[in-house]
1. For structures P, Q, R, calculate mean projected area of the Cα convex hull in nm² and state which one comes out highest.
2. When helix-only ellipticity at 222 nm (-39500 (n - 2.57) for each DSSP H run of 4 or more, over all residues; to 500) is computed for each of P, Q, R, which one produces -7000?
3. When distance in nm of label points 7 Å out along Cα→Cβ at positions 15 and 103 is computed for each of P, Q, R, which one produces 6.1?
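Each value in this text was obtained by applying a stated rule to the coordinates, not by laboratory testing. Since we're looking at a predicted model, the values are computed, not measured. Cβ atoms are built from the backbone, for glycine too; each structure is taken alone.
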Structure P
Amino acid sequence: MEVAEHKEIVIVGGGICGLATALALHRKGISSLVLERADTLRDTGAAIGIQTNGWRALDQLGVGSKLRQTAIPLIGSVLMETLANDLPIGTVCFGCRILTVKLDAITSYPILQLQDGRVVIGCDGVNSVVADFLGLKPPRVSPTSNVRGFTNYPSGHGFSPEFVRINEDHVFLGRIPLNDKLVYWFIARPRTPQDSIVSKDPELMRNSSMESITDFPNEMVDDDAEKFTMEMVKNSELTSLTLTGTRYRAPWDLLLESFRKSTVTVAGDAMHVMGPFLGQGGSTALEDAVVLARCLAKEMCVRTATDPKRNRNRIEAAMDQYVRERRLRLVHLSTKVYTIGSLLESSSLVMKIICIVLMIIFFRDRLGHTRYDCGKL
């Protein structure tokens, strides 16, 4: 497909984060080009957990009310179609694989091996080419696999609105109600050689999940209402099930890494991939989109045609502001996720006690992370 030689803003990756970032910029009157390596929108048929903070971001993007009416549970492909449909025609360019990123020796603006742009935003996921250009450390690999799913209770589930977790012999189950009828849950367990086969069959995923929690207590007690974990998994939506390995950026990496070089930055999993223990991956990517577009719009609206260097400095300042706004939020989330993961994986009693103490001291409010507001677009 023919594309222009130059674009003001190029977004690498047409997943949820990339499309949301393009839409956020569009709402601020800034055009962009999204480069997606697939030939069509990604076929993400699995449901995606969007927390309250994520819905706030969707409201800022102008699609929250539309999705609430049509998508319970929210399917990844439906979310992406909704975001893409609100973009101007031609914003997303399919079949574009970015191989390298470098800086122009004269202008210091980024050059992609396909498309040039004054601003490049890497929304290209955990194996991000843009993150490599920034010099970010590769995401760490955990020895656990995660099954995630949703269970719909047509008559209501009766759970209190909090994150409940239970672990038994290196298997960790978490449950978070998303509304009065829909529950997001995940099971983290040691990785097995069969996972590559199991991950392709929803029935196998459900059966293996039920097998992994057979030694759990028969029920989880929640506000004196006994709710069966086995029944929750058994009655899950088959189309919502996914099985993946765990890759993550450690809290100290998020605290110390430089997420900008010249006018290049990252967002979503390319910036802060994390484990499933809070169900915040999609929601934080939507937050990124709102904050980044807000910061860029504030600086780009006062550019001058006669001073390119000053214009570049403004864009760099906008990206620095974006990174500052996001860093503490992401460090807080990743620390909580890392602590839960360490509690699951460690065989040391001392380490488990330390993790429990940290959770009690710093993360007593189990749903505090969902009350975060990324602000106005």
Structure Q
Amino acid sequence: MRTFFTVFIKEIITFLRSWGLVLVVLYSFVVDVYIAGKGFEVKPRNVSIGYVDYSDSVLSKKILSHFHQPEFQSPKKFNSEKELNKAIFNKEIIVGIIFEPDFEKNLIKNGKTQINVLLDSTAAAQSFITLFYIQNIILNISDLKLPVEIKTHKLFNQNADTQKFLSFSEFLSTLTLMGVILSAIVFVREKEKGTWDLMLLMPANSKIIILAKSFSQIVIILIYATISIGIVLFGVFKVPINGSFFVFIILTLVYLFSVTGIGLFIASISNDMLKVAQSSILIIMPMIFLSGAWTPIYSMHPVIQYLSYLSPLRYYIEGSLSIFFRGTPFIELIPYFVALSILSLILYIFGFRKIGRLF
């Protein structure tokens, strides 16, 4: 036990002396999570819009008056469809609206009329959401009375604040990446410095050395995770915590053993930091894709949905979201704990044995 704590403390001190690494990890957990939350928008934001108004009617002007900040820039007037198309092609505007000469007359005479909308669909998802906003604006102006009234109740994230979800998802992805890299670096650093052979000559059990080195990185990640949650998630984005924070820490601890196992495997096949970085990206990116962090699992191909069960990040994300946003009690989180524990045990034992063969 004394050997374990000696190696453990030595690795903590070594990490703190590596100012470059300390700052990189701090940047990832604080600045990167902040940028992800503030820099990405799912809903329209500052969309450039242009129009051609052949009708020059009161109704067309009323519709255009509803396109304003923060969703849209002030509508820019064009004299012809040719100019409008050219502006879209040159990326001067994203949305183009055309009002025909009989736009208002047709509405008065026939009870219906038509608006032509041109969209730059290079970013398909964003353009679809923008079109949805435009449709809502027109429906609100037309004041249609439907026989069914829809009342929407938003659960768990009442304001539909995408910043909360995006920052939280980025935090979980960052924790995964840093967990893998740090647990690999702690061994590869010995190879780069030429102290690997000296470590082999230590009068200590190799299993204790591996456990102490890997657990020291788990503790470091937990400390950084707590800082990120306190400063960025709670402080900046006001992410709610409707469940037990202690249960989340336990879930994180279990999950970190799975990413540490991956890190141990990478350390066993890498001789320098460059190989660690390359291998980490190759392994982590599919994990993130399969986890549902970027794309909902139900939207994936059926085969990919089955493959997602092999990603420990899937259970960690679903469990964490349930704790923070839904306030799910521990008893209902047991399936996530069981699945995550099984995968963590398998991955950690696999990585432990791979790195153990080098001793």
Structure R
Amino acid sequence: MAVTTQALVSREVNVPPKLEEVTLDAIQADEVLVEIHATGICHTDFSCMNGTLPSAFPSVLGHEGAGVVLEVGKNVTHVSPNDRVLLSFDHCGSCTQCDEGHPAYCTEWVARNFGQKRPDGSTTLASADGSTKIHGSFFGQSSFARHTVASSASVIKVPSHTRLDLFSPLGCGIQTGAGAILNTLDVQAGKSVAIFGVGSVGMSAVMAAKLRDAKIIIAVDLQPQRLELAKKLGATHTVLGSDPDVVAQIQKISGKNGVDYSVDCAGIPQVVEKALDCLGTRGKGATVGAPTPGVRAGVDVFSHLVMGRQYLGCCEGDSDTQKFLPYLIEQHAQGRFPLEEMITYYPVAEYERAFKEVKEGKALKGVLLWN
């Protein structure tokens, strides 16, 4: 059954989306129709809007959705109508990486999340009169919409009392930052970690490092107000990113020749290099910030060799979403992951203001409310 709904449609690169009437295609066997209640705003959405990352047009973006199931395809067994769900990235569920519990590294990950079409090549969206196809399936969901057709792999069931507005951002940014600490780097208690860039991703890394009882948690950012919030959420030290001696300061704070772990949340070559240079002997660094494909950063190969440093890529926090998102919700329930401290809510009618304030850094994590 086709559904008519509202969605934020991006029609050209660098042209702001507009709220339009669209038509959803009938769901297929492995899909779920979801009524969206809230959608987190992620900088990856902006990167696709402005051409930093590849995107098709016209399209509906949005990949941190949360809502209620209205209908399920015949092959879907893990959710039912009226279930509350969070939406995250898509994956095939059958390749080696998916089988081994690492769906963020699915062999079809790029095609399923950035291809903006179903695996069979069809689209889930069209204009209100059906005359123009609109690219959907962004991260298996395209949740800048009041209703969406989601890939079943993107759908995570949560308890019936779950606050959808609060937890919608778990689907990408927050699980990425937390997962960098808890999964990719596996930060150990008593160790030191430097986090470069404390937007919503980096702030989630700060909270996760505190969750792991890291002894030294150093937040680095260009905005003093973000550093103040980072201290409130668990950072033991802060360093202004514009300081020319950032690496030396971090080494001094660590009390040795560098930190045990570092996370780059910017994806900017100069930041990547500093995140690696501040590592101590046998230190491990990870990048979660996504630059334009092809961007390179310099590495002091000799220092890496003699110090035994490691540099890791981290996609979506190496999250197994069906397990990791409920885990983060449980940590919040225990008072150990206070993500509400960084969320600002906006009715969807004010999406232009929401996008502007998130881009400008006035809102750390913006969430659009569809109800």
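1. Numbers: P: 18.8; Q: 23.4; R: 17.3.
If we compare mean projected area of the Cα convex hull in nm² over P, Q, R, the biggest value is for Q.
2. R
3. Details: P: 2.7; Q: 6.1; R: 3.5.
Going label by label, the one that fits is Q.
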